[in-house]
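What follows is calculated from the coordinates using simple rules that are stated; it is not laboratory data. Because the structure is predicted, anything quoted here is derived from the model rather than measured. Cβ atoms are built from the backbone, for glycine too; each structure is taken alone.
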Structure I
Amino acid sequence: MSAKHFINDPTHLVNSALYSNTLLNPSLALDPLNKIIYRRPSPSDASQKVSIISGGGSGHEPSFASMVGPGLLSASVAGTIFASPSAEQVRAAIMGRVSEANNSPSSASRDEDRGVLVTVMNYTGDVLNFGLAVEKAKAAGVDVEMVVVGDDVGVGRERGGKVGRRGIAGTVLVHKIAGALASQGRGFREVVKVTRLVAENLVSVGASLGHVHVPGRKVDGMGEEGGLKEGEVEIGMGIHNEAGSAREVLGLEELIGRMLGQLLDDKDEDRGFLKVNSNEVVLLINNLGGVSALEMGGIVAEAVKQLEDGWRIKPVRVLSGTYMTSLNGLGFSITLLNVVNTDIGGPGMIELLDYPAEATGWSAPISNRTWEEKNTATRDQDSTIEGAVRASGLKLDAKAAQEALVRGLESVIAVEPEVTRYDTVVGDGDCGIGLKRGAEAIIGHLKSKPLSGDAVIDVAGIVPVVEMSMDGTSGALYAIFLNSLVASLKSQLHGEVNARVWAAALKQSCEALSKYTPARPGDRTLIDALYPFVGVLETTGDVKKAAEAAQEAAAKTKGMKASLGRTVYVGGSGFEEVPDPGAWGLASFFLGLAGVSGDNKTPGDEGWEEL
């Protein structure tokens, strides 16, 4: 794939592309700070009781921003290219960018038919960040539910493991049906029920002739550009260049035959996710961004032919177009929706798919009425949750604690090149930069607002800094952990905080984090460094020993096969060469915090007990 782009600045590219949606559809507005596209308030929305929010990393356009409009999404939230938006961005969408009637936290006037449905594709960072935002909104009194979509069969059960199926183009059918129901004024529970039903009856698989190149990233032969030979196709490739099930030289006829087999062979124990037993099946052929319209026509014709000849399936609807891309990916995906009874005493799935929608991503024209309204209304209400953190009585030496914390953060910054190198081998290369960005942001925060000496207030002050400065999976994990740490510290006895008090609070936070991620020691994640640190700190009260235990555990992840995270999809033997980048970065933080250098030389560990 070409590394040439008209816009090579990824930040400018994402921001300008989001703004373009407001130019193409005057009923939409942009919250630039939080990268949210949302529907402008309008009297025509008065009968709609349910708001639908989705989103994810940029680079998949027209999903998700161009799917916002009547009959589809109420708002979408964008991350950077191929990275999930932060929980704070999503929370801002839930709390401030959809109908006031739907997100009002007032329990006294709550209507059970009203609510906010959040849909997210099954990627770890997205699930964690959107999940954290949903939990925060629930705590504020919003009636909100989240549906996770995993329709990709490209990676089977054995390889997918705890991660499960990835979400790809079938997600747009979930949005279309959910949006039609909401637009018709159906109640919250009905919309959630049917949305889950659609997600459960989807299977998809993709194929590509090459990896895509992300604007602004260096082409070094190991990343996006590496891999496929001339004429070779990757079956099951994901929408972030993730590896599929096979690379072969195949013609279109044989390729589609293999793809349909993965979708429909219910005897395949690894990939038989859905038994298509309905008389009605919807076929969606999605362009990953770089296939010509002419070739897409040939792909559609071949897929329909093979469905009828080989599987006796005549689709009741055939949809083809550019719905969810992988930038300019030279590939396509096939999605099948098994149409089943919605069992809500109303419209069926086909009727809902046919229901009018006004969104450029659904290839639906914007009506003349919308242009003539010249609607300039925006939603400017404050989306923050009121309520400052109160003093806890847990006292620490503010000066010593801040020195120790800064020492740990500076250690993270210093190790960034090493972490980046590791993540280039086994991931997408952004782990080190993300950790460094978060560390620098916290140091900047501490310079303007030094620690006060109250453990709860000081940790609570760092939480929003992490949420706004770190994105992706690690950002979500740290944000959830720190939010829980605030609550865990509140439950401790008042008095002077010491290492054992920290250990008790950290252990509670580990338990809270386990509700949102299946990651455990041995899965090759940052958890491999976190758990040993907390465990040794709890048993010994010795911070130096705890930090060294974390470093030893992080080193042991070298050669450990990942069962979670993007490393699962990257494949190859890189995991045998380097330790897990997230675990290594966290261990480096602990070592710096304890005053221990990476080679275990100890310049001093004063200040840590107070922290």
Structure II
Amino acid sequence: MSGSTPFSLADLAASGVPFALLARDGETVEVLTGDVVDVPLLADIPLTDADGTPREVLALVPFRQVVERGFECHDDEAPLRCLVIDERRVLPLDTAMAQLPTEPVPLGEPGFDIDDEAYADIVRRVIAEEIGRGEGANFVIRRDYTAVVDTDPVTAGLTWFRALLEHERGAYWTFLVSTPGHLAVGASPEAHVSAQQDAASPAGHSTVTMNPISGTFRHPAGGATPETLAEFLSSTKETEELFMVVDEELKMMSAVCSDGGRITGPHLKEMSRLTHTEYMLRGTSTMDPRDILRETMFAPTVTGSPMQNACTVITRHERAPRGYYSGVAALFTPRATGGHDLDAPILIRTAYLVDGRLRVPVGATLVRHSDPYGEVGETHGKAAGVLGAIGAIERDRAAEAVDEDAPAGAPRRLADDPEIAALLESRNARLAPFWLDPQASAGGPFDGHTALVVDAEDRFTTMLAHQLRHLGFDVTIADWSDATAERVAAADLVVSGPGPGDPRDDASPRITRMREVVSARLDAGAPLLAVCLSHQVLADRLGVGLAPLASPHQGLQKSVDVFGTAASIGFYNTFTARVDPGTTEIGETELAVDAATGDVYAMRGPGYASVQGHLESILSRDGLVTLERLVTHALAPVDA
């Protein structure tokens, strides 16, 4: 309950009890106190007491929790820490500000744990060895800014929290969490996932929201202007980086929401020294909020895509565990109607203080266009954004621009500039209407048919499954390791899915199994659709050669001819099936081929079809209609 008696933050700090301060609405500070419980699994977060009474819980979820999904990490055994809230107060913002300390906190021995040249070398290796070998589209590799702090940790945290409230704008959460031996304070710009019951939600349903943010514009000296921001928004790298993370989060939305998720935006996330671009994704779910959190661990904006392999790449190239960086702070609040709402921002733009040492982790998103020294600069900018906001380094006050036409002291909103608004809106012309428009309920031309989608470690399969359901299929997704011969044989249609890696890798159990799935359907004459990696596997089985691309097509949109019809499709491939230009057939197989390179974009033959691109991607404007065409062809022998 909200407290009505005089309350002192200084007394709270001196008491030694665990507490959290949250600023979420720009007008108040929530003060949460309670007991700390560390639990091993998300399912163990104690949302009820022994009598079944609902409880409010704030959980700090570390990156290592990805082990729950079977993903790799440097396991530092950072605890899944729960503040079980027994008292809640709400202070007006000005009251809280007046009680918070202002004396600067000195830093000793400041600097990055990995120097600039070493980090640039890591960037080069990731581009060449990971993106260049088909391991994924983008990866986030971090380094840490560290310093020694002699000030009492809670006093330091309260000082930094006040500075964030005063100097940082645009944050989704500004927060301080103080528990035994660990303090975290930050201003996260990004809501990873929320699940709220609102007036539009049927009983037992939640409106799930995700907020992919990507692209970082560092405000120049003197402040951001429409002209400098327009140059940033015109960058191919920054645009494609955002599209890729939207695709990755739509994979998660399609796994937890029956309606798959709808995109709105893009918008600007304007902060004091940085501006980001963002979309909003919304859908409806009946899942327990802890399960929603598990299925969405963690944001591609701080890991990469595809998610599972991104964790493997992070483990290969980062030198130390992540702790809570890129995890989430998750607030579970009881509903009057039963169950809990979930509000979970990403733990970025956050400073950690443990055993007298400050740590500010920052990362850059590496894509095929990345410039190593540009990514070095991005980490400097992100670290400076946090350190300047908390007052640990001198702030660039000129970067906090003020619009002459706005009320005195009001921050300038670049998003209100007509040219900027038009540039943002123009991005959607490239995207698939299926994900932008309201989606009709399932039911379509393939009602009564079953489909098995085989996942080769790329959860684009969840988006494929959603589109297939939209077309009327009863769809099941099976991991490659669980795609038994019986399951493969039983489905009306098998969709052999995409995944990372080299399709020529004879040592990979995953590649071997995907070959077996494709061969089983071909040998049985049973309907098959092969996508991306599986398209390459099918091509190899049919005698078409495979080769690496000179430049990976990760997040690339192309207009290609698919059997006489032009289609705008998104590609995420490093390898390609290739024939001599002009070749249109091999035996009974018809090929859709690039006239100049001989790259094979699609194939079809008796009972099978394939496509190199991702028809389910937001980059595939013609994805759904092309998917329906290929599936219709694959099923034709069955229906004849």
- Note on the structure: distance in nm of label points 7 Å out along Cα→Cβ at positions 218 and 482: greatest across I, II for structure II
- Item | At a computed 2.9 (distance in nm of label points 7 Å out along Cα→Cβ at positions 266 and 346), which of I, II | I
- At a computed -13500 (helix-only ellipticity at 222 nm (-39500 (n - 2.57) for each DSSP H run of 4 or more, over all residues; to 500)), which of I, II: I
- Label whose coordinates, when semi-axes √(5λ) of the Cα gyration tensor in Å, for residues 274-577 alone is calculated, return 41, 24, 23 (choices I, II): II
- Message: Among I, II, considering only mean count of other Cβ atoms within 10 Å over residues 66-73, which has the greatest calculated value?
- Response: I
- State the single structure among I, II that was used to calculate distance in nm of label points 7 Å out along Cα→Cβ at positions 250 and 514, giving 4.1. I
